[in-house]
Structure 1
Amino acid sequence: MATKTITVDLEAYDILSAQKRRGQSFSQVIKRMGARRTAAGLLAVLPDIARGMSGEALDAMVAEVARRRSHRLRAPRL
C-alpha cells in the first residue's frame, strides 16, 4: 500500500487524536470521519455506542422508544 506524509497543525492533530480508538491508525480515523453518514453506517456503529453505555441508559432508551410507539399522536404509517 502506498503512503503519503502530510502535515497538520496542532489543532487538527488534537481533533484526530481525540477521535482515535485503541488500535486504530490515523488513516482509519480519517476514513471513518470522512465516510458518508447513512442509516447503514449508523447501524454499523451502534454496537460500539451501546458498549459504552450503562445498562440503565440503554433501559431508559428502550422504555422511551416503547412509550413513543404507543403514543396516540404518533405519526401514521404511510
Structure 2
Amino acid sequence: MTKIADFRELTDEDLRHRERDLDEQVFRLRIQKSMGQLDSPFTLRETRRDLARVKTLLRENERNQEITTRSTDEVVGE
C-alpha cells in the first residue's frame, strides 16, 4: 500500500505511468484470482485502491489546471 502523500510527490507524467502499471497489475491479479492462483486476495484490493488514489490525484490536478486557466481568462477579460 502506498500512501497518498507518496503519490502527491510525483509529476502528472509519472502518475499516468503509474496508473498504466497499476491497471496492468490489477488485470493480472484478476486473472490469477479467476484461476485460483492468487496467494493473497489482499494484494488485489490494495492494488485497486492504489489505482484509485492515482486516478483521484490526476483528476485533482486536472481540475486545478482548469480553475487556474479559468481564473487567468477572467483576469485577462477585464
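One of 1, 2 was used to compute percent of Cα pairs over 14 Å apart, and the answer was 77. Which one was it? Mind showing how you got there, number by number?
On the way: 1: 77; 2: 67.
Value 77 for percent of Cα pairs over 14 Å apart corresponds to 1 out of 1, 2.
When distance in nm of label points 7 Å out along Cα→Cβ at positions 11 and 35 is calculated for each of structures 1, 2, structure 2 comes out greatest.
Supply the structure label, taken from 1, 2, corresponding to helix-only ellipticity at 222 nm (-39500 (n - 2.57) for each DSSP H run of 4 or more, over all residues; to 500) with the calculated value -18500. Before the final figure, lay out the partial values.
Details: 1: -18500; 2: -29000.
Going label by label, the one that fits is 1.
Here, each number is a calculation from the coordinates, and none is a lab measurement. Keep in mind it's a predicted model, so treat the numbers as computed, not measured. Cβ atoms are built from the backbone, for glycine too; each structure is taken alone.
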